[in-house]
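These are the structures, in structure tokens.
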Structure P
Amino acid sequence: MAIHESSHLIAVIGGKGGVGKSVFAANLAYAFLKEMKQKTLLIDCDPKSCGDQNFITGIRPTKTVMDLASFAGAVTTQSIGTLVAAHPTGMNYIGAVMGPDQLFNVQVDLLRKQIGAISQYYKYVVIDLGSELGPVQTGIIEDATAIMVVTTPEVLVVNQTRRLVNDLLSMSVPADFIQVVLNKVSRSGLDQNAISQSLRRPILSGIPQDDFAAVQALQRSSPFVVSNPASPASAAYHDVVRRLTGGVLQKLKALSKPKISSLQKELPGAAGGQSAAKDASMPSMLDPKSRKNASRKCGFGPLTLLKMQVHSGLIKEMDLKKDIMNTDGDPVKARDLKNRTQRVISELTDRLSPGLSREDRAKVIKETLDEALGLGPLEELLADPTVTEIMVNGCDMIYVEKSGKLTLSSVTFTSNQQLRNVIERIVSPLGRRIDERTPYVDARLPDGSRVNAIIEPLSIDGPALTIRKFPTERITDRDYVERFGSMTRPMMDFLKICVEQGLNIVISGGTGSGKTTLLNVMSSFIPVNERIVTVEDAAELQLKQEHVVRLETRPANLEGTGEVSIRDLIKNSLRMRPDRIVVGECRDGAALDMLAAMNTGHDGSMTTVHANTPREAIARLETLCLMAGMDLPAKAIREQIAGAVNLIIQISRLSDGSRKLMSITEVVGMQGETVTLQEIFRFKEEGFDKNRKIVGQFQALGLIPTFIEEFEQKGVSIPRNLFMTAEQTTKKPTHSSGPAAPNIPRIGVPKKPTGTGGGS
């Protein structure tokens, strides 16, 4: 909740301990009360407070800020009396802690909400924030009307204060909000002009050093603005109040208010403060055609132009390419570069547009920083955990996938050139290139997200970029069963045993069905004492075992040489003494080498293929083997497939966006010239619920895999009834020559809605 429009929140912070920040906050609050004769509230929010303000003000708090944050009732005129402690002068106070024995622990979001609610009853709220920028300080600073930075005329203190000012600027705090006050001013201290130049901020006022008045005030537990109003220090505090209330606070308050930018006013639906949703006659800006028309009509808005000017100025002041190279992947150096860049951007923004509102200013700084060091507008989408895929169709159209559904995002690029720069920033660190000679490329982000980019002239309407995000939280087998409902627990346990016992597995599915994610989960079942070699176009697999060698393909160089393909890496991996080979995807003649590896002692290997059914997966593997250029008869290839592959797992993305394990099928062998399959489990769709979610059940088809006896000889027991239907528990199981033999009863496990997981 924001601070009430009639109230001013003044945050007091020190660049170093011992500058008199707490004494300053207390005296400033009393000066506001006496000078302006308006209701004033003093709040102690110093996380390291031992109850200092309790002693300085002479007020024993009835409640602390922790009580305020956890207050469950409504903040009203009646309830305020139970939250604040009152001084005879009329000052109201909320302490940080009751005393030195109490620990400070508060939820900053709840505290900000309650301060916003209580601010409607006070004209001035002065908050003592301590001398460090923690979560509490940064949260309150976001709502502050002004930030009073207290320093003293000493070299070490000024250096610490400069660090604090730089940190505030790095937080996108406008420079005008930072009001520097010089405390303990004396003839022996540093020159005020020199301090101002060092801090690059003007000094609002100076508080003269008056040790006698300060000691007396502390002995009486009363601020000297009250106990000694005639002292020079008291007069200086009243001068600070007059300077602040003489126009400074009003100006800063205006900057804090959100404004409708000129661009918003020009766009359809924003005129007169009305949104497009409220004006049915206006086209929706989420409509692709309307967005393109509005973009052509309006051109660049003022914020976009300002951002371009700031970015141009940033390039002149910093050598970003060199600075980025110097970080060399060091997170400490990268963080330091980000802070320096943000400070420069903040200063340029204030210089080019001094009257910009705080909201628009923060937006310009963030977007310019993202463009300078990150991926521009995509940073916002990459940070959104609900977005699983990002599809950029030119600079002004970005689609995202959420919960399996595609929607048009409101985020856009400024131009196709900006989009090209982002693409080059992605591929360059990987040693890859994209230009007219090589107009498309596969790459990955540092977090493992897969990237594909294609540019003109192949992409007619501008560069196209597709990012399949790598999940921030590792997906586990439990997620598939309990969170996604993609299969049942018995099915997952069965697959786990198959992986552990070294069956060769092919995961089949369409684009975006979740093949690679499932392969990642299946790979986690491989015993830790085995040597694993992974082969991928763009490294996505994140195996948790330690004994893993990850290989990645390499495109050709500018001369057209030096390409290393999946097939080359599979051949090389055979010389690396692997126990298992995991190939991200077979999409060419590498399938023949993969089958050869599976047939020559590398049991337990896994890969994925694009196919819609297990039968189609067999045909797909046969086609890929023919692409190897070997003139092999079809029967020989099928014999290779039947001998190499033990299990085919079919996964699909359904119409409601959910992903289900549609089938687990065993490759039994050959019958004539046909590869024989028998389906063990399947998912049967039964309709939709009221939310248009697919309802169905996982079924066991009554067929016992042929490798169960081999498992039992090794001492691995799998209950036979796991594969039985209700009608076949007393019958001898038979084998099927196809994935869906018509004579197999379809009575499965007890019915449960899709997504809950059923027993088998």
Structure Q
Amino acid sequence: MKALVSLISLLSFCLLSGFAHAGFQAKRVDSRNERITIDGKLDESAWQLAAPHDAFYQTQPFDKRRAHLKTEVRVLFDANNLYVGVKAFDSDPNSIRDSFSRRDRITIDQDFFALYLDPSSAHKSAQIFFVNARGTVMDGIYSDSAGEDSSPDFDFEVVTSRFEGGWSAEYRIPFSSIAYDKNSTTPWSLLVLRNMTRDQRYRMYSGQVTRATNCNLCYSDTIDGLQDLPSGLSWNLTPQIVGRSATDSIAGSPRVKTQAKQFSLDLKVRPDSATTIDLTLNPDFSQIELDSPQLSGNTRFSLFVQEKRPFFLEGADILRTPFNVISTRSIANPDVGIRYTRRDADKDVSWIMAKDAVGGSVMIPHTYYTSSANATMASLANDLRVNFRFGTLSLGMTATDREYQGIAAYNRVLGPDLAWQWDRNQALRLQLLLSNTTAQPDSQGNLRKGAITTGHAFYAGWSKGNDAWGIGLSVRDLSKEFRDDNGFFSQVGFQSVNNDLTKKWGRIGMWNELNTYVSTEYKLDADGNVMSKSFSPGVSVAGPYDSSIYFNINPAIQSRVKADGELYSLNRISTGFAVSPGKQIARVNGDFTLGDVVDILANRLGRGGSATLSAKLRPLDRVEFDSSYATSWINSRDELHSGERAYTETALQINSVVHFSGKDSLRIIVQDARTSRNPELYMTTVAPESSRTVNSLVFTRRVGLGSASYLGWTMTKSETPGFVPKRKQSEIFAKLSWQI
């Protein structure tokens, strides 16, 4: 009997100990008596008294295993800050990849920690705080549906340090940088990722995340012990001054010189911990990194460009829905803007209002192409998004309005959406949008008030996965008259069904993963004509050095590029690879397609393909290169000109950074885009050649978040001989911003 009691006591202790350490235990620190010095060393007594969370699980290269190396996480807090300390033990500390990198450019070839902090514990989105072993940071928003968005920047501090047998990081995150509902009784959630790349990429989580899941945040653990958190008023003001001198030279015309000075102001106010109000006046975005060039010569539709401007990034995750119903890049040149963001325990709210200056173009989607209209007047854009959470179910509503001033015309969109995470491996998404539009393009391509048109857009998507299978099914229905001037819709007037089915074979030989898959698409236009049909089986493998290879065939694709055009039959193959060889050659990717190609401009079938190569190189410790090259080509198939090159397009970007220190850097960007066509092979008049090159240098000194100085130079050359005269534009700018 005594032995039985002892056994029960032992089991109870183990169970209780396991429960106690299942989550993160936050320990309060009295900042009046003990100061936490952020030096990465975790040597204060408070860290030693805090309970460590050391249960980490491997997802890559092998799934559902305890991590082979130890990682410890400790959590502290005081009246103003949340502190997180992470220690990574390493059997080969000399191999730690601690590369210099730009802010928000931490990649999988580096050793890093990532905190996924979810104050609502809704497992829908989280604020992310990354740091690599060198001390470079990346922050932003993460959601399982959209992935990581590193555009938003938060005010936090983190320092890394080495110890015998590994490295550590010490975070200080002010509560004023975290959006949370002080009155919520639900504990916060935290998921910690440790990434380590050697001969394999090791991805280790503080929760039992699996490859099959479509809800990584569902494996977050609670942070127990956080109590009496602050919720007072906080604010910061960021004045900005920029001066620029520009020249514009067009062949055959006098050179034009301009000089300008501009004053901008950004104000951020937090009335309480859950609410953020942003205001911007006359914003300047001269320091924003150039958009990467994209191949566009043989496409009928507009290409999506990611938002990078700071004002539009607060609460950007709230705006994400299956459709891009709110795309802030549609606000081209704002004079003034205001944004309200609220995050409660059971709902999120985001509202943006901005006055867009005169000029710019408005995207007009059609079934077989995207056109545009000129906005010759200023406009007022309003975007509202509300999302309510009921456990694993979320119900949202989105409303957008674009009022074109002076012509009393508008475009309005309204509709609900639903997200249901049935379990950790199965999810359902629904969205319905209705539009009303009176801003119509006239015969000159300018927006004018016209007859009202109405339209709809519907989406339904379902996905499920396990260790053996993965499946995804989606349905779209967009009417011909649907339009969203505040969003991004490049195509309307169609119905489509897409399906992806994957068979997972697991580890085979040297390969960590072997998958076979098939993707299908069936799309009809509004008149019931087949626009596209495809059946694409393929195989993919993942192996050492975080490598992956895929190969798929596309037999008997059917595609129509005009309403009254031929339904073409195409055959092609696609393949690609990715690998992280080492610290100097950090990452190399390649994608290739060969086979039949529809020449959009000529509306005929040709033979050709495309190739895309990218590489992240670090030849020196303080120098990094992000390079990309893309090309596509089409050869004629007709009997008279068989094999002759009809079209070629290339796009090159070399984005390099020299790190003089942790605060000072020089960014050098070289871009070159070229298109060539053989006029003899086209029925319409085409330009034989066109080119555009951009060179940019920007020196940056960052003192802190919002406080920085920039000195930059940009030169752009473009020419389409015989059609558009040669043009050369150059600009020198200096910008100073400081946060109060």
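For which of P, Q does Cα extents along the principal axes in Å, for residues 371-482 alone, calculated from the coordinates, equal 57, 26, 18? Present the calculation step by step, with values, prior to reporting the outcome.
Values: P: 47, 31, 27; Q: 57, 26, 18.
Computed on structure Q.
Could you figure out which one of P, Q the value 48 for percent of Cα pairs over 43 Å apart was computed from? Present the calculation step by step, with values, prior to reporting the outcome.
Details: P: 48; Q: 31.
Only structure P yields this read-out.
When you work out percent of Cα pairs over 20 Å apart, for residues 435-578 alone for each of the structures P, Q, which one comes out largest?
Working: P: 58; Q: 63.
If we compare percent of Cα pairs over 20 Å apart, for residues 435-578 alone over P, Q, the biggest value is for Q.
Compare distance in nm of label points 7 Å out along Cα→Cβ at positions 43 and 691 across structures P, Q and report the one with the greatest value. Provide the component values of the computation, followed by the final result.
Numbers: P: 3.7; Q: 5.9.
Structure Q gives the largest value of distance in nm of label points 7 Å out along Cα→Cβ at positions 43 and 691 among P, Q.
From P, Q, which structure was helix-only ellipticity at 222 nm (-39500 (n - 2.57) for each DSSP H run of 4 or more, over all residues; to 500) = -10500 calculated on? The partial results should precede the final answer.
Details: P: -10500; Q: -1000.
This figure was derived from P.
Tell me which of P, Q gives 27, 53, 17, 2, 0 when you compute P(r) over Cα pairs in 20 Å bins from 0, in percent, for residues 339-682 alone.
Working: P: 27, 53, 17, 2, 0; Q: 21, 51, 28, 0.
Derived from P, not from the others.
Which of the displayed structures (P, Q) returns the greatest value of distance in nm of label points 7 Å out along Cα→Cβ at positions 211 and 627 on calculation? Could you put the intermediate results ahead of the total?
Values: P: 8.5; Q: 3.2.
The structure with the largest value is P.
FYI, it's all coordinate maths here, none of it is from the lab. Since this is a predicted model, take the numbers as computed values, not measurements. Cβ atoms are built from the backbone, for glycine too; each structure is taken alone.
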